[in-house]
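Engineer: Take a look at these structures.
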Structure I
Amino acid sequence: MDLSIALEIAKIAVQALTPAVVGYLGWKVSRRLKEIEQNQWANRKITEKRIEIYERVSPLLNRLFCYFSYVGDWQRHSPKEIINTKRELDHAIHVNRYLLDDDVFNAYQRFIHEIFEHYTGAGEDAKIKSMIASVDGDRRKSTFFKWSDQWISCFNTSDVPAKNRIFELYDAVMRAQRRGINA
């Protein structure tokens, strides 16, 4: 075979393969760009959902923080409301467990276990780890609700966390949420 014929065949082959190679590379780049776009969309949706969760649970977390620290509107909430707040938070956190960063879930668990006594008996509510009356205030003297002596059983007054510990754990949950939504 003549060298000029071989060169012509090679030129024709290169000319024929060039569009195929360019087409293949374009398809690969396009596919990768779509994957990146899909990942960005999914991350944006997860972030939006985490913001919704934050907006739902943060006021409830703050309610507990205020109640256990005797700050803010702590006098507005009866012991039953506080226990119900815990239930609502537990539900929101556990339902959304796999959308939250592990740090958020773990920080929440540390906070909630510090301020409530769990597993107090079959069918029994968690107990509030707080004093009923202290130098910070008397829970029986709220102007927002009438105290019921039945609520005494809602408390565990022997294992009360320090206010600075409550703040540390509350702060850890809030910071973990912020990191979880990339704010």
Structure II
Amino acid sequence: MKQVLAVLAVMLLALPAAAQHQNNHFYVGAGLSSPTGSAGDGWNMGFHLQGGYGIPVSPQVEIVPAIGYHTFGLDDQGTSASGGGLSVLMLGADAKVAFSQTHQKTSPFFLGGLGIGSAHISDLTIPGAGTVPGDSETKLYFNIGAGLDIQSSPTMAIVVEARYINVATSGSSISFLPITVGLRF
């Protein structure tokens, strides 16, 4: 978590330098993440933070190297267990394709990408049974999604997006649906 916050802070501090490159954009956002599939059986809805740097390759396509952090609390299902939270740190890149010209006030988009996801489950303490040690695993992930850029000023837009993310861990994969509200500078 501290690493993600440090990267986001550096990105925000670099905004004045990025302003010199008018075609490139910084993205920052946060929102809710809902675990799906087998992850939905063990963890509650969580939250996430993300940031990226958009590099246009055409008027409607940009490549966005990005970092994200998702966290979910254990669904103890009335057992009084504690710990066992899931966190996923992700580093990857997305291709973002706008469906309209860049000069329009509202622009829908589609995105998809790949990267590395580091999933960590914290120690789980079960009353009367002891503590089960946590585990970590770093694997490939993919994501697909869609959203809307809403131009709020000549240099800034509000971005709303939804994604499906799947981290291919050993055994069963971890999948979740984050909904993000953010800013593009």
Structure III
Amino acid sequence: MQRTSIDAAMDGVVDNMKERTGRSLDEWVALVQRKGPDPLDQKAVRAWLRDVHGVLQNSQWAIAMAAAEAAGWSLPTADAYTDALYTGPKAHLRPIHDAALGALLDLGDDVEIEGRASYITLRRARQFALLVPATKTRVDLGLRFRSEPEHPRLAKAKGLGQCTHKVGLGSIDEIDDELIGLMRLAYEENG
């Protein structure tokens, strides 16, 4: 199983948990099980940790995830998130997503995919792209640039993770050499 950047970030938090919070991760999980809210409600667990115990954000996330996993939950895969995004009236957009994702993955062996409830993100050292079914007729490809390239296909992005620009994709045919060049630029600037 491929490790994600979430795994790597949580390793450091877990390693220093006792010194940061006064309890080890296992001790926190046991406390959530004994006295906390439903461990499968990670939002409630994070709020309880913050409000009742003063636990800081990264530690809240690590504890809530570990408590949920101990209760039988498992983090969905990027494929599971993707399947959920492209159901119902947006199901016909899946081929556009898959073609764009394939082009992004072809940029290098170091691309990591992570699922979110509302989009799929692609990372190297930082997020460089994301895919989201924006409407019933369009998948938005978000790209993160540091160089602010001027290109007629790029629109300024708001609310697309760390992406600075977006390109609306209404068909697979729009994933052409020109767009792949923009993808490559975002990939290279965020490695």
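Read-outs: derived from the displayed coordinates by stated rules, not from any lab. None of these values were measured; they are calculated from a predicted model. Cβ atoms are built from the backbone, for glycine too; each structure is taken alone.
Engineer: As an exercise: relative contact order in percent (Cα under 8 Å, 6 or more apart), calculated from one structure in I, II, III, equals 16. Which structure is it?
Structural biologist: That value comes from structure III.
Engineer: Right, here's the next one. Computing helix-only ellipticity at 222 nm (-39500 (n - 2.57) for each DSSP H run of 4 or more, over all residues; to 500) gives -23000 for which of I, II, III?
Structural biologist: Going label by label, the one that fits is I.
Engineer: Oh, and also: Here semi-axes √(5λ) of the Cα gyration tensor in Å has been calculated and equals 64, 14, 13, so which of I, II, III was it run on?
Structural biologist: I
Engineer: Another one. Quick check: 2.3 is what I get for distance in nm of label points 7 Å out along Cα→Cβ at positions 76 and 92, calculated from one of I, II, III. Which structure matches?
Structural biologist: For distance in nm of label points 7 Å out along Cα→Cβ at positions 76 and 92, the value 2.3 is produced by structure III.
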